[in-house]
Every structure is written in C-alpha cells, then in structure tokens.
Structure P
Amino acid sequence: MTYKTICLDYDGTIHDSIQIYYKAFLKAYDYLVKAGYQAPKDWTKDEVKRFLGQNPPEMWASFTPALPESVIAIVSKMIGEAMRDSILHHEGVLFDGALETLAYLKEKGYYLVYLSNSKNYYMEINKNEFKLDRYFDLFVSSEMYGYIPKKDILAKLKETLPKPILMVGDRIHDMESGHANNIDTVACLYGYGSDSEFLGSTYQITDIHHLKKIL
C-alpha cells in the first residue's frame, strides 16, 4: 500500500525520553513519599518506562492510594519542569537515526504528523530543541484535545489528512489508534511497550531506520 500520511508518536518512537524522564519522575515521587501520599519505593527504569506514552491524567490515575487533584497538579508540574530544564540544557536524546529517518520520509513526500500524548509546552520545547518543524507538517498534543484518548484524536484528525494513513508508535495507545480508525500500524519494538501491546500491528520494527524498508 502506498501511504500518504505518516502519524508518528514521539516518546519511545523518536525521543529516547527515559533518559530525562526517569530522574524527573524520581524527584516527583520523592515529594509524594515525604508528603505522605505514597510509600517509599525503589523504582527501576523498566518500571518507570510504562508511564511513557500515557497522558498525565491516565498516568496518575494508576497510583494507589488515589492522589488528590491538587497533589497531581504539583507532581505533574514538577516532572514537567524537570524535563523542560533537561531539554533546555541539551540533555534530551533522540534514538539513533531518528532525524535521518524523518528527513528521508520528508524527502519522499509523506505528510508527517507529530501525534503525542503530551502537554503543549513539552511539544513546543522539543520542536525547538531538535528543529522538528523541518520535518513535520502538523504538530498535535493530547492537551490540544483535552487529553481525550489518542484514538479519538486521530478520529477527529483523519478526515483532514491525505490518505492512506499509517500510525507509528511504541505503545498500545498507538496500536489502538490505528485499529479503531482502520489505519495500518507500525509497532516500534525498541521503545517502551511490551509484546502484548503490539498484537495486531501491521508491521513491527526493531530500529527506527527500518521504517525505510516499509516506506
């Protein structure tokens, strides 16, 4: 099939964000422990990876005991500010070959959509840091749509996009976005998802370079 639009997730697909997210998360969790909202826990990177790709409300809703909205606002802001500072200090890391692959897709004439379960500021600072507007034609964050599920955002977008469309990502939210909208999917096995999240994916890749074999 000849695709015309490629929708790409960001964290875990293009951006190796655990490198800056892990320490930001630990800082926020330490606050929760000291404030008496959570029990002490030694989080591993693998445990923290599961939060990447979730939107903020979805992530914090998974904690028990449940956190008050006011506390969620505090720790969410802490993580956001820590990640912002890391990116502004040029500590953000893209997967090897990410920009090269985006340049290839752009040169081939695909309409590229940045589609991320993130806040607007996070999208903007990454766009500026890595000059992503050289490649993407459209930038979409979940905050722009009130944090509704990514599959519902894509449902709203797809009527305006050149077709056929391909969804590329590393988490179940990305696969569900494709399945729910009758759109083919690429599962990025090198990202932060587990094998069970990739069931039914059209393609699977172990390196972002491998998009070139599909496209």
Structure Q
Amino acid sequence: MIVDLNVRGKHAIVIGGGTEGIRKIRGLLGQGCMITVISNRVNRFLANQAALGKIELVKARLSDARILEDYNDMFLVLAATNDHMLNRKIVEKGRSMGAFVYAADDPVVSDFSYASILNIEGVMQVAISTSGRSPIMARKVRIRAERVLRRIIRKADIENAKLQEFARLAARPRIKTVGKRKEFLYSLIKDRRIQNLIKEDKIEDAKSATLELLQEWERKSTK
C-alpha cells in the first residue's frame, strides 16, 4: 500500500550522513518537519544545511541506539549507517519508543518502503514501488514513466490542483457539510469561466472567480 506520509510539524531523525542518509534528508527537506541528523562525519552538504537552519546536526560515533533516548518526540527514525547491526538496533529502539522506523539496508524490518517518486512542480507526485524488492527497478520504471507523464500532465492540471487547495481552505468554514464542499470543488473543474482563466494563465482572476462562486454556494447552503 502506497501512502503519502504527512510529516509536517513532526520530528524526523536521520542516523547516518553518507549517500543513503543524504537521500533521505533531501526527501524530508521542504516537508515542514524538524530534521535531526546524527552522523559521525560532517560533509559539505550537512554543514550547509545546518548553517541554513534546515537541520539540527549532531556529530556522534554510535555503537548502539541509546542516543535516541535523548529525544521524546520522535515521529520518524531513519537508520542509514553502513553498519547493518547498528541499523537493526536503531530500528528496534525507535519502534519501541513509538516512532515509524526505516532501515536503508533492510526493508523487511522497516515499517514502510520508499517508492521511486516522480515529482511535478512540487504539486503532483507519482510513486512507483516494488515494496522494497528492487529499488533499482522502481527507479528504472519511474524514468520511463516520467517521459510519458510529463507529456500528459498539463500546466492547467497543476494550476487546477493549486486552485483546489485554495478553494478547499476557503470553503471549509463557509460550506458546512463535506458532501456539499465536494460538490463545490467539482463545480470548479466544470466551470468554463474559471477553466478559461487558468488556460490564459490568469491565476489571480481564477481565484477571484472561485470566491465569487463560493459566495453563491454559501447563499444556497443557508436557504
């Protein structure tokens, strides 16, 4: 089962600052979570991210997972050291403390597996997963799929997704039932005026038209 894990406002701990650790850190950056990186070495990437305030960097050489006891708010623990047994200890300790856990070298003991992600403008993501069986094949298929998806996902689709988020947040306090809010959101996709504004790249006008339509729906819902 592929899920999009919401880590916004949560605390993620990455143990290991090598190639795998950096991949996991890159995946967390921009997700709105607090990132602590524990590593026995500090490379330029880690130093830069720490200087920018994007990660908390802890330099430590570990032989066990006791360092996790220093944290009581862990949501996610990613073990990415080059020591298989240490990764296993980290996973076991993190899980015992109530965190979701992942070992870069052992999907069997992990709570989840990483999919190969196609990310389009930070709005649409398509995941291809082999459930940890073969990350290499997942990546190979993702590269092939990317060529096709970038042709069929249009700019208007991206802007519609952004407008839907804008409209959903605006509608939540004004249209009381979930069913009616869904109807309202579907109506935006069918509204010719709004869709033409999106095609003409008049995004602010499309937002104004959305708010006008929301007012009409709000009046109807109070009758």
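Every read-out reported here was derived from the displayed coordinates using simple, explicitly stated rules and does not represent laboratory data. Predicted model, so just to flag it, every value in this text is computed and none were measured. Cβ atoms are built from the backbone, for glycine too; each structure is taken alone.
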If helix-only ellipticity at 222 nm (-39500 (n - 2.57) for each DSSP H run of 4 or more, over all residues; to 500) computes to -15500, which of P, Q did it come from? Q
From P, Q, which structure was distance in nm of label points 7 Å out along Cα→Cβ at positions 39 and 199 = 3.1 calculated on? P
One of P, Q was used to calculate mean count of other Cβ atoms within 10 Å over residues 7-14, yielding 18.6; that structure is Q
8, 35, 37, 16, 4, 0 is what came out when P(r) over Cα pairs in 10 Å bins from 0, in percent was calculated for one structure; which of P, Q is it? P
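Suppose you compute P(r) over Cα pairs in 5 Å bins from 0, in percent, for residues 135-206 alone for every structure in P, Q: which one lands on 3, 14, 19, 17, 13, 11, 9, 8, 4, 0? Write out the running numbers ahead of the final one.
Details: P: 3, 17, 27, 24, 20, 8, 1; Q: 3, 14, 19, 17, 13, 11, 9, 8, 4, 0.
Derived from the structure labelled Q.
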A value of 12 was computed for relative contact order in percent (Cα under 8 Å, 6 or more apart); which of P, Q is the source structure? Q
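If you work out distance in nm of label points 7 Å out along Cα→Cβ at positions 63 and 159 for P, Q, which one comes out largest?
Q
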Looking at distance in nm of label points 7 Å out along Cα→Cβ at positions 87 and 183, point out which structure of P, Q has the largest value. Q
Matching task: 13.9 is the computed value of mean count of other Cβ atoms within 10 Å over residues 31-38. Pick the structure from P, Q. P
